[in-house]
1. Could you tell me which structure in 1, 2 was used to calculate distance in nm of label points 7 Å out along Cα→Cβ at positions 20 and 36 as 3.2?
2. Among the shown structures 1, 2, from which was the value -19000 of helix-only ellipticity at 222 nm (-39500 (n - 2.57) for each DSSP H run of 4 or more, over all residues; to 500) calculated?
3. Can you tell which of 1, 2 yields 2.2 when distance in nm of label points 7 Å out along Cα→Cβ at positions 60 and 76 is derived from it?
4. Please compute FRET efficiency 1/(1 + (r/R0)^6) of positions 52 and 68 (r between Cβ atoms, R0 = 41 Å, to 0.05) for structures 1, 2 and give me the label with the greatest value.
5. Just checking, which of 1, 2 has the largest value of percent of Cα pairs over 16 Å apart?
Structure 1
Amino acid sequence: MMRLMPDLAGRLAKTGALSKESTKEQASAGLNTMSPKERLKLQNKKEAIFQGLEERLNNSMEQETLTGVDEVKKICYLRLLDIVDENSKL
């Protein structure tokens, strides 16, 4: 499931091929209105990415899996909120 999640402001977003849910999620984060300079900045965050990876290198496979699953759960929760009527008794 985690492998199916699109990259932030990635190729699918640029070509308009994201699902409507992913488009909405990325728009809510302002990723759809980034300037070319901001996109470049996002792509050039190598130092921050490498630092984050270095910090996580000592994590176990189990911890990394749990982290990924937690992130997917957050996205699923937001999508469920969009689907279920707020007045529903579910």
Structure 2
Amino acid sequence: MWQRPAAVDAQAVSVDEYAGGVFKELRFLHGRAAQLGYRVRGGHAVCSVVEDGRAVEARVWVGDYDGYEETETGPWSSPTRPAGY
């Protein structure tokens, strides 16, 4: 289980610590995400999580272009966090 580090702003909606992973081909990253049980949708690997008792969708950019092109992961983000959270 991932725990929000104390150094991360409680109001932050993204974490850049793991961004920048490079894969030779996009299809390799999509395959790895699926192998680990994540849905790949709209260029993001997504996972429904509960944070402080609220359902949010965590996502990381994995790319959505030509499957044979190199790709790089983006930051972890939670764009579905409720307003005023």
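1. Working: 1: 3.2; 2: 1.8.
Label of the source structure: 1.
2. On the way: 1: -19000; 2: -3500.
It traces back to 1.
3. On the way: 1: 2.2; 2: 0.8.
The structure behind it is 1.
4. Values: 1: 1.00; 2: 0.50.
Once FRET efficiency 1/(1 + (r/R0)^6) of positions 52 and 68 (r between Cβ atoms, R0 = 41 Å, to 0.05) is tallied for 1, 2, the winner is 1.
5. Values: 1: 66; 2: 55.
Going through 1, 2 one by one, percent of Cα pairs over 16 Å apart is largest in 1.
Every read-out reported here was derived from the displayed coordinates using simple, explicitly stated rules and does not represent laboratory data. All values derive from a computational prediction rather than experimental measurement. Cβ atoms are built from the backbone, for glycine too; each structure is taken alone.
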